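Engineer: For reference, the structures are reproduced in the following blocks.
Read-outs: derived from the displayed coordinates by stated rules, not from any lab. Predicted model, so just to flag it, every value in this text is computed and none were measured. Cβ atoms are built from the backbone, for glycine too; each structure is taken alone.
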Structure 1
Amino acid sequence: VSPADVRLSPLSDQGHSLTVGIGTPPQPRKLIVDTGSDLIWTQCKLSSSTAAAARHGSPPVYDPGESSTFAFLPCSDRLCQEGQFSFKNCTSKNRCVYEDVYGSAAAVGVLASESFTFGARRAVSLRLGFGCGALSAGSLIGATGILGLSPESLSLITQLKIQRFSYCLTPFADKKTSPLLFGAMADLSRHKTTGPIQTTAIVSNPVETVYYYVPLVGISLGHKRLAVPAASLAMRPDGGGGTIVDSGSTVAYLVEAAFEAVKEAVMDVVRLPVANRTVEDYELCFVLPRRTAAAAMEAVQVPPLVLHFDGGAAMVLPRDNYFQEPRAGLMCLAVGKTTDGSGVSIIGNVQQQNMHVLFDVQHHKFSFAPTQCDQI
């Protein structure tokens, strides 16, 4: 796949998408790039009910009836057998139907195979298994589906036996594109970085195999190491805990002990009034001084938030990688508290912006370097 052609674009202020052509002839559709999902799926016009559900969000829906290469996968297919879904069933027509849950969204569908075309100038078409269905809850923020990049069997990475891949997410406000790179092209040293290339391990979790876990061991604000108990960040024997890298999650999430330490440290250094109400999903917001310039957050100086990994690698996050301005006059911490009982911490999309990150699936390594992503 030519890297010059496979470009990621910011989607709203929540994620990044890739436009792929689905079917023959190709129907261009936007899919959210998600390292925390295994399934490739898109909203489909399978029946009047799924078409109506798909119309609810309203970007154009892929129509298998217009494609000469669409085929349902039988229940005996490996993808149906190995797929880890919230719910799975085999119909009387030998079709594999599923339901999947993504954070606050849920999707139902049927497994199929189809030709996916990547790139424009030097297009490459590949046959992939995917989910054809509808969103039953939540929102796709203007996309029609999800491109799963996780290490699980249904993902693009596993289906195409991709041993390494990298991406560099542009900030939401920039509206500029950047590449998704595969194989030999996924090499941080081939591209100009604005800081050192650092590497830590991708840690295997025998219970939760769908995510890329990295060994987060501590957090600093500036030069001050925060009092975060290492045990609170560790992976538990039952598969809970640990830290994942998830391009499909907008903000970061930390377990309570780590979140409270970060919140307290941030409140110590940000000399602004705390907003007396939470905004959207943000747990801590500050009221920016009224200025004539629109971008008041740019005038606020804060030390970097530093994520320390086992082995010494440290991801240094400048202000724009851990604060957002969701509405004029408010500067909100783009770090939330893990509340679902899993004990999992998440390095989200905002933390990865202007950071070239590489997943070496074959050698279980995660590398990163600060980079001006729109220059790649």
Structure 2
Amino acid sequence: MQRFIGLFVCVLAALGALSSTSFAAAPARLIQTQDQRKAIADQYIVVLKDGPSINAGSVAQSIGVSPKFTYSAAINGFAAKLTPRQLKQLQQHPQVDYIEQDAEISAQVEQPQVSLKTTQTSATWGIDRIDQPNLPLNGTYVYNTTASNVTAYVIDTGIANSHVQFSGRAASAYDALGGNGVDCHGFGTHLAGTIGSMSYGVAKGVRLRGVRVFDCFRSGTISSVLAGINWVTANAVKPSVAIFGSWTSYNATLNNAASNLANAGVYVALPAGDSGVDACTYSPGSTVALMTVGASNNTDTRPSWSNYGNCVDLHAPGVSILSTWINGGTNTISSTAMAAAHVTGCAAKYKATYGDVPQSTLNQWLTSNATVVNGIRIMYCPL
């Protein structure tokens, strides 16, 4: 009997050891950025599990971390500088889903350099192209709505709100960098002008809101972009559309945040990227079920620098696009971001005409109206 009891105790001890090792919760995934040249040392984005009782501030406080940004809308989590000890503690924390390394985003353009029917003469080639299914261009832009009841959020360098081309419709909504939100670079103003300026815009009455996530050199971080997305997700005035003017190597958190923004009812257009590679290797353009846009030129051809592949849904004018700039000026630049801006303006006109529809409905309308030329799908916006 004593031998049996001893054997039983040994079995229990073995089972206890097994349960404390084999069945211990696996540590949260740590995802390193693909481009280590842009990695920010010791700075991470901590994404928490879903649940009403899981609070980013409480998790951060529990290990003595002061977050740089806290997210509660686009994602649930925070960004912070972490010591190796804090990183290990968070990996073992039961409320942490995964941790992703933060990185710089410096997406400078790679230059090769109610219903009405109104006709704009002497139109820029981009808006001239999108109001007709095929070439040749005719120098005019015909539109049926100005989308004055729609708000467009430009997540980039902010907007030069006082530019005469915006006729008082532009304002700063949020500044992740702690400033006044006004553009001191120019790129965000160019995007806003393509979306909705009087002379160069697709939707000439849309309300424009700047979400500043980049500095005067157009440099920022994934965490600052996430802060901008988070703000729009929580605060967007509907009906609304949004554009991201930047991209980086594949980043799961950025893709998830972009997807959640669309799920919150904001139509999202994304640039494919300007590196001449597969767009599926970039974020947020690789996000499934959004609208990733490549660039086309005035002969309906994709320029060599425009990213390509299965993740690209549509092409739109993105070469030598004239639009608004800071200090009341204009500038002509090329980028898939300019192409995405044309799509954003068209999406605003759709919402003004047909109401606030889901991302998938508008995606279907855009792709079904497009014309396939030279192996790519070119946007046609008959609104």
Structure 3
Amino acid sequence: MTTQADHELTVNTTHNEDSLQTYISTLRMFILNEIGSGLRDVYSTRVKPGFIKDNGREPKTEHEVRKLMMNDSYCQTWSSMMRSCQEMIWDSIIPSIERAQPNLNKVASELSSKGKGTLHLDPLLEVPGYVKACDIHLMPGNYNTDRGGFDVTQGALYDRGVYVYADGNAGPLGDSIGRSLAKHLKLRFPNFNPSKILDIGCTVGHNLLPFKDLYPESELHAIDVSAPVLRYAHSRSEALGYPLNFHQMNGEHMKFPDNSFDLVFSIITFHETSITAMKNILKECKRVLRPGGMMIHMELPRTKNMDPFDAFYLDWDSYYNNEPFYQSWTSIDLEKAYNTAGFCEEKYFEVVTPDVYVVPEEDFKRAADVDISKEKYHRGRLGEGVHWTGWGSWK
């Protein structure tokens, strides 16, 4: 398990806490990969034959598969273990963060006040219902619980939670998707040098930092609706030596002027918004982009190219991990949504990139040479290695 990067906001854990978190992280991966791999055999040898016998055909949709699989004892057991393990992640992290307070908030406040970057909070901003209605991915307090003062608790909880959830595979700074995307864009579009970049739904800023590394002359901005994660994001970036600009804004109604940015991106954001909100955000992306600018959103694979079993497996979180918009995202006609927002069909492109921390340098470079939108192959299947998917358009 890769060691998490150490900085002034790193929450210290005891030996027992660290051991417990490592155990839970390893357990989750075992349940996900080893026990989870048996689901396909259950489906192929037990569930699907029974459906064919009763209906004279194979299941056509993930909904048919889910109804069948969730009545099978093996799948029920796996699902229960996955849910319990997710709850265990947060339970194992909270004690160390509670112990670190109130000093954690004090250190964060000092870092933010002395920083070279900026933090702009809006106390009048209404947190959207699709964010505050439930504890997304079961994180207690969600993103937006604010305990007053310069509270960064939820940011610290999310930061450590991502690390434990991913078994350290997101890299020491939790930036694997952002770093993979930034490097992919740099290789694939060598003449594209954005001077001003915007990250939508940044949480603690994990994925914004790599863009400063790859585009050092650029001015970087990020928005989120949650004040606690933004406070943490700004303080964390300052602790790591990155002068970035964070704003509390709703992506549906950004306060930036028209034609403000050369690159607008989001990473794993849309599946935590409603479809209505996503469409509004796309329109706002079009508005704030400069002519010739790029928009790209990295997200979960869409299920339209998957067989029903794979789609059922991918969308498990929508039903059992407090990800209510997960399935609506994976099934949307994204090209149509982009066109409706005002982006031209001929300027649309897709990205499938391997993880920069996983594959050799040459393999990563080779992947950047492929125009995925022109490739006719089955994308997003499970078990084909770690790849990140994205959908973009030029203005």
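Engineer: Ranked on distance in nm of label points 7 Å out along Cα→Cβ at positions 147 and 195, which label among 1, 2, 3 comes first with the largest value? Could the numbers behind the result be given before it?
Structural biologist: Details: 1: 2.6; 2: 0.8; 3: 4.4.
The structure with the largest value is 3.
Engineer: Using helix-only ellipticity at 222 nm (-39500 (n - 2.57) for each DSSP H run of 4 or more, over all residues; to 500) as the calculated read-out, with -9000 as its value, let me know the right label among 1, 2, 3.
Structural biologist: 2
Engineer: Next question, about the same structure. So if we calculate distance in nm of label points 7 Å out along Cα→Cβ at positions 75 and 355 for every structure here (1, 2, 3), which label has the highest result?
Structural biologist: Biggest value here belongs to 1.
Engineer: Assign the value 2.2, calculated as distance in nm of label points 7 Å out along Cα→Cβ at positions 259 and 331, to the correct structure from 1, 2, 3.
Structural biologist: The value was obtained from structure 1.
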